[in-house]
Structure 1
Amino acid sequence: MSKRAPQTARRADALSKARIVEAAIEILDARGEAALTFRALARHLATGSGAIYWHIADRNDLLAAATEDVLARALAKMAREEEPRAAIGAIALAVFDAIDAHPWAGAHLSREPWHSAVGEIFERIGGWLQPLGVPMDAQFDCASALTNYILGVAGQNAANARALPGGTDRKASLEAIAARWIQDDPESRPFLRRVAAQLSEHDDRQQFVAGVDFILAGACVKQSA
């Protein structure tokens, strides 16, 4: 017993938490959340499950660490802006693109709204509201609206992309959805008829940016009111 314990400790120490998280991200990106098990991760790392448990408590802890890692890297790589609107837009796009590339991260955040990554996004956005001129008593609501919008739309966009089988014609699929919505109630959906073409042709990323701009415009209106 006294000889085997140090060997176990050395094996656990040799396998860092960073490497485990990196391997988890590789599995998640390649095969999705359902494929991430400790058994699969142990095979991927050519180690035993016990060495992984030395660093990671459970699967949810692993998903949380992987989500934090991809978002932290995305925020670290974003362009440094000095103008408040541009800075908030850069934060929003960094998160949008990270979740678009790693849809499982958006799904995890929808189940874990108090994840530390959410706090980081909230802090970064909130830090630019004072320079933007948003009144102090409106900053919490504005930061909340922006954070919820960013995470909600990014997560939904990633979910929509996963729902379409590979090789699907996106425009044709959206045209079919618009047609179905209109046919469901053709007499009382005049707005859907007017925007049906935009629904099938819009760019998700551009529409996302427009939403951020709308929220910021509202914040500035409140400032001048």
Structure 2
Amino acid sequence: MKTAIVTGASSGIGRATAEVLLDAGWQVGLVARRADRLGEIAAGHAHATALPADVTDPQAMEAVFQDFIARTGRLDLLFNNAGTFGPAKAPDAVTVEEFDAVMAVNLRGMFITARLAFAQMRAQDPRGGRIINNGSISAHVPRENSICYTTSKHAITGMTRSLSLDGRDLDIACGQIDIGNAESELVAGLKQANPGMPTMDVSDAARSVLHMANLPLNANVQFMTVMATRMPYIGRG
């Protein structure tokens, strides 16, 4: 049975992906801060393990990995997904503290988690595995008033490239999925302010992650973009 850890698993893209993996027969460690939400998901799946933790806490995340590996023996996949949008403000209205709070989750937390996964995949026998980072359309182009989120997601693209390069000779594949307007709690808030905003079902994004995850380690989707068709992503005014 293949094994995976999914961060940000309590809602949105993380939850949908965890459920798709479970339905496909994977053993999945569910990581998020909300233990009650994780318990609800795990209760319906025999191969799900709730692992409540804050991705910004290195010691807590190390304990998560130790717990999961003790149960499973190895890690085949990390879906590095936990993130926060942060304040929707003009750049000069964003405080340094608000900027730091977004970086703590979206960049530092993803590094902490990727570092632990990389170490496990390097050491296990047979070695190797796959890391999929959730980048977002904002890894390419910003929304208005999103300097914190956009900066963090551009940084994730650099992280993906470094992990992919450094893992190449260790059988560690790393790719990035850039998702646009999948129905989630994060997008719901944006849609309230923009009622006509096009969206897609979050399960479509989750199935895209599953496709990436199911590839053999000698094949890799380096970058995938999946988004609501009518999003104004390509084109010019």
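Here is how the numbers come out for the structure above:
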| quantity | calculated |
| --- | --- |
| Among 1, 2, structure where FRET efficiency 1/(1 + (r/R0)^6) of positions 22 and 126 (r between Cβ atoms, R0 = 30 Å, to 0.05) as derived comes to 0.80 | 2 |
| Identity of the structure behind 13.8 (criterion: mean count of other Cβ atoms within 10 Å over residues 134-141, calculated), options 1, 2 | 1 |
| Distance in nm of label points 7 Å out along Cα→Cβ at positions 102 and 118 from the coordinates reads 1.7; which among 1, 2 | 1 |
| When distance in nm of label points 7 Å out along Cα→Cβ at positions 38 and 62 is computed for each of 1, 2, the largest belongs to | 2 |
| helix-only ellipticity at 222 nm (-39500 (n - 2.57) for each DSSP H run of 4 or more, over all residues; to 500) from the coordinates reads -26000; which among 1, 2 | 1 |
| Read-out mean projected area of the Cα convex hull in nm², computed value 17.0, structure in 1, 2 | 1 |
| Origin of the derived value 1.18 (Rg/Rh (Cα atoms, Kirkwood Rh), for residues 30-85 alone; candidates 1, 2) | 1 |
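Every read-out reported here was derived from the displayed coordinates using simple, explicitly stated rules and does not represent laboratory data. Just so it is clear, the structure is predicted and the values come from calculations on it, not from any experiment. Cβ atoms are built from the backbone, for glycine too; each structure is taken alone.
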